[in-house]
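Undergrad: As structure tokens, here come the structures.
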Structure I
């Protein structure tokens, strides 16, 4: 039986790892948003292990108006300083990035901080105590978007629902074919990159289908 008190899970988009044509990506993003509900977009653009500062600034400025108009939270990956400078909604921190308490001091009380916890319940508890606004677990499936991932079991999403008050994000190789078990386990958000941008029918169709899977999970 579905839980009548559970909030409807939502879609959390992550940019492709590299964007060569910003205007083409903006068109993709606009199409994705027209496909259905999108909660957030994380700008994650790297050069090796480092943030691609120029690309991050360019893409952020290009999508900001759409995010504002559609009430989509806009996050920068890794850099609280850049998130503050670009005046976005929040920052997503990896386990080896800046300490959450330090990040909070930099960005102030109102911006959102998300924390990668991979497959660690201990890390999730530490993140919550330090003031994170959500925790992200994964990778639940193999992914081409990010190298050097840590496998995670869907059980950790169920654990999060039972023992933490923070929303949990499922991340890593999530597609229309494998999303349902993660929703059933307790994911509040599905973080998706190539599963939307590289979908054969386009991002609008992918977002529409992901929302259908989410709706079906609410009545399963």
Structure II
């Protein structure tokens, strides 16, 4: 008897998970191992089931059931793929940012479906089988993004990205408070913000955040 394809699902909306389950339940070759609504649940599932074949994941989910602050799976996915080379990751997300998609593609994801791509969602079982057998699947818009050459030279450093991400998620936090949280000087934070404005070709923090979000550098 052929081994079933073991699948885990992460999304912060139970209704979306239920929709995936509805599409997959009639396919006997696929076994849903578990589902998660937050990153803490996913960590538990990965520890309990080391043999997952395909992980379906959104990109922005709460940290836990008691902590509704969002965690960015873009930073966790490369780590998962490095630690679990036998697991395939299928992203299903609304995000279309070029740098984000290219970053995840380079990390080794097996597919990226936009939530608006109803045609791919309807064929989810077929796509999972393809991915489990070593193929890839990307929405047509995602393929176009991957083929597009970036004209931007405004990549941020890891520290600049970290600070802008904090500014995006905690808009009331001052530069001094950010410095205390990161264990650096106030002037370091101020200089890093100034340098990020220059790289993003803007002049204010509001404009920098808008530009960084547009490029998929922060959420």
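Read-outs throughout are calculated quantities, based only on the coordinates presented, and are distinct from any laboratory measurement. All of these numbers come straight from a predicted model, not from anything done at the bench. Cβ atoms are built from the backbone, for glycine too; each structure is taken alone.
Undergrad: Here distance in nm of label points 7 Å out along Cα→Cβ at positions 41 and 121 was calculated and came to 3.7; which of the structures I, II was it taken from?
TA: Label of the originating structure: I.
Undergrad: If you don't mind, there's one more thing I want to ask. A value of 1, 7, 16, 20, 22, 18, 11, 4, 1, 0 was computed for P(r) over Cα pairs in 5 Å bins from 0, in percent; which of I, II is the source structure? Numbers along the way, then the final one.
TA: Numbers: I: 1, 7, 16, 20, 22, 18, 11, 4, 1, 0; II: 1, 6, 14, 17, 17, 15, 11, 8, 5, 3, 1, 0, 0.
Source structure for this number: I.
Undergrad: Kindly point out which one of I, II the value 0.15 was derived from, the read-out being FRET efficiency 1/(1 + (r/R0)^6) of positions 25 and 97 (r between Cβ atoms, R0 = 25 Å, to 0.05).
TA: Clearly, the read-out refers to II.
Undergrad: Same structure, new question: Taking 15 as the value of relative contact order in percent (Cα under 8 Å, 6 or more apart) derived from one of the structures shown (I, II), identify that structure.
TA: II
Undergrad: Of the structures labelled I, II, one was used to calculate helix-only ellipticity at 222 nm (-39500 (n - 2.57) for each DSSP H run of 4 or more, over all residues; to 500), giving -14500. Name it.
TA: Values: I: -12000; II: -14500.
Derived from II, not from the others.
Undergrad: When distance in nm of label points 7 Å out along Cα→Cβ at positions 137 and 209 is calculated for each of the structures I, II, which structure yields the highest value?
TA: Working: I: 2.6; II: 3.7.
For this comparison of distance in nm of label points 7 Å out along Cα→Cβ at positions 137 and 209, the top structure is II.
Undergrad: Please state which of the structures I, II yields 4.2 when distance in nm of label points 7 Å out along Cα→Cβ at positions 9 and 193 is computed from it.
TA: Source structure for this number: II.
Undergrad: Once mean count of other Cβ atoms within 10 Å over residues 17-24 is calculated for all of I, II, which comes out largest?
TA: The structure with the largest value is II.
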